[in-house]
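Below you'll find the structures, each written out as structure tokens.
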Structure 1
Amino acid sequence: MFCAGPDARPGAALGRGERRKGSGMPSKVIFERFLWFHHQVGRSRYPNAAALAERFEVSAKTAQRDIEFMRDRLLAPLVYVPARRGYRYEDSSYELPGLWLGEEELISLLLAFRLASAVPDSSLKSSLKSFLNQVLSLHSHGPGLSLDMLSRKVSVKNIEYSKTDDKTFQQVLGALVHASPVRIEYYSPHNDECTSRDILPLHLLSYMGTWHIVAHCALRGGLRDFTLSRIRSIAPSDVKIEAGIGIEEVKDYIRRNFGIMKGGESFEVCLRFSSAVAPWVAEQVWHPDQKAVHEPDGRMRLTFPAADLREIRREVLKHGSQVEVISPDALREEVRREIEKMSSLYR
């Protein structure tokens, strides 16, 4: 069970000797107070707000708020016994939640939910939302922390991506999690054909907004990647597939087949951007090892390693006359030929 303490909310009052980490009190400090009080009650020592305040050097109001939070939000069966001037449990089997969350952890979870908007599975997102609402119901927060607040303040937008069917995504994800082979009917736009494949899903990848499954393909006898939007049908497979492939092999496959490093031996690419677009391109990461050199006239040369010309060519053409290919010659020639083809369309 997950929950967060009363002092995790923005603007909560602090007792003597208490401190915050960032904008919220450290969750460990809050949990220690609850844990101590819980143990005192369980040992029939009838603790009260005064004892809690003295033990942790907090104000009496903070201590009383802790007790009320345990009773009202954590459903602790606390009963005040006037004769003992302290509390006991009506149900001695009660236990505190196992994990405590502070404001920073809660914001991280809320942000993860917002980023999950790119996942093409409405039921999965609904389950996540339900879970987070349960967490927030135990969180004595102010008006600042909520799913609605984050929906207004954080958004995720993808463009030029292939849309994936909810059901297909669910079945692929289920097969991946349970290491179960599936049979797919897969459409390839390259040859305009559909083929039946028995595959063992190994890694789900979102690349530039489009979802791919990297899998061991029984038909090809090795690793292949399949775009989920091109899967026409999917069902459990009776074919036993023993892939014997480790995570490093999968990572290496992704490195070689996605992005500007896909392919074999790498080479150096050098592009010169005009002063009009250089400030924007300078903000972008094309490759972890890229090097940018700013020229006196405001232009910028960007150099980076690559192993495939196709994706770089598309990126170059996006910038039109604002970029010039300096090297390699093969890329420069490909861009020149493509421009000639484009010119013929507008004559």
Structure 2
Amino acid sequence: MRFPGLNSGLEPQERLEDFSRVRLHLNENPFSFPEEVSRKILAELDFTSVAPYYHSVSARLEQALSDYTGCPGSCIDIGNGGDDLIYTLLGVCSGPGRDRVVTLDPSYYYYSVAIQAHSLEHVTVELDRELEFSTSAFLRQANHDSTCLIFLCNSNNPTGHLLDQEQVVEIINGVKDDRILVVDEAYWDFSSVSFAKMAMEKRNVIVLRTLSKMFSFAGMHLGYIIAHPETIREYAAVKNPYGVNYSTQIAAAVTLENRQYFLERRDELIKLRQYLSSGLIKIGFTVMPSFTNFLLVSPGSREARDFLVSRLDEEGISVRPLGNIFDDCVRISIGTQEKMKKVLDIAAGF
């Protein structure tokens, strides 16, 4: 059987069960989930409550997200991770004659996969090596008659940089009202730069976030969106009403209610990011500015990049090489002090 929307060159994701390797290619949080918070979650889970369907979003989780983000609960909804929200938005926003989706290139890889799965056309606007792009070119594609959805990843993955704030505001104000602009703020916890206020005011703007990065929550999967109350109401009418399970919602609420543990770890991750960045710059690497939990770095050439990736692989460390105009670059997730020192030792050795 062929899935007609998919490129035959796509391959399924590898099974992620080999925890003996150092996983610096997935932008996971390197710190284990806090035992104190785990105990609180286990104390609250009541498995006699799993027989009925559990509404998504529960009142408690909605309040916890509201307290954390400073946004009213009426402006918030949730999904089974950020990717689930991306996939659902592509499905509900597209239709006959509205089958184009616009993103930057490079940007988050799953946009392309989900766009193909929905048999939609993917139109990209290139970032140059200075991490800049043309606002007019982006708006021209965004406002094409066939465009249904636009994604701006900020901070951008895989480059790690923040888009120019004035440029983002110009795009938000310049996109036609009859299509949706998603500002993907998966790494907001590391930058504190957000367009949530504009999203709550404009009917066609949605901010998307996740708990996977700062909150060590990738294995549980919880994403959320912030938008105008009417946009949230319309989205809730077409999404899976029971899409996020009981245990995930309880765990997410308790996690957010105990966020100080994770805010302290976020600060430690930022210090480790600076440690790795400074060390790589000292040995001659180019390091892109980052407001995330990863760095995009270049040792100077495609050949040197490939050698670095190979040496890291030999030591059981997985990283993410890039292509196209960034084919001399590799994305490295921030890990523990020990793992970052290992990366620096290997990088200094060639």
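Throughout, read-outs are computed from the coordinates displayed, never taken from laboratory work. Here the structure is a predicted model, which means the values were calculated and not measured. Cβ atoms are built from the backbone, for glycine too; each structure is taken alone.
A value of 0.75 for FRET efficiency 1/(1 + (r/R0)^6) of positions 222 and 270 (r between Cβ atoms, R0 = 41 Å, to 0.05), calculated from one of 1, 2, originates in structure 1.
Please state which of the structures 1, 2 yields -0.77, -0.94, -1.12 when log10 I(q)/I(0) by the Debye sum over Cα atoms at q = 0.09, 0.11, 0.14 Å⁻¹ is computed from it. Label of the originating structure: 1.
When distance in nm of label points 7 Å out along Cα→Cβ at positions 62 and 286 is calculated for each of structures 1, 2, structure 1 comes out greatest. Once volume of the Cα convex hull per residue in Å³, for residues 230-325 alone is computed for every structure in 1, 2, the highest value turns out to be that of 2.
Could you tell me which structure in 1, 2 was used to calculate FRET efficiency 1/(1 + (r/R0)^6) of positions 182 and 334 (r between Cβ atoms, R0 = 35 Å, to 0.05) as 0.40? Of the structures listed, the value fits 1. Of the structures labelled 1, 2, which one yields 23 when relative contact order in percent (Cα under 8 Å, 6 or more apart) is computed from its coordinates? This figure was derived from 2.
If mean count of other Cβ atoms within 10 Å over residues 86-93 comes out at 19.8 when worked out from the coordinates, which of 1, 2 was used? Derived from 2, not from the others.
Once distance in nm of label points 7 Å out along Cα→Cβ at positions 38 and 134 is evaluated on every structure in 1, 2, the highest one turns out to be 2.
If you work out distance in nm of label points 7 Å out along Cα→Cβ at positions 46 and 310 for 1, 2, which one comes out largest?
Values: 1: 7.9; 2: 6.0.
Evaluating distance in nm of label points 7 Å out along Cα→Cβ at positions 46 and 310 on every structure, the highest lands on 1.
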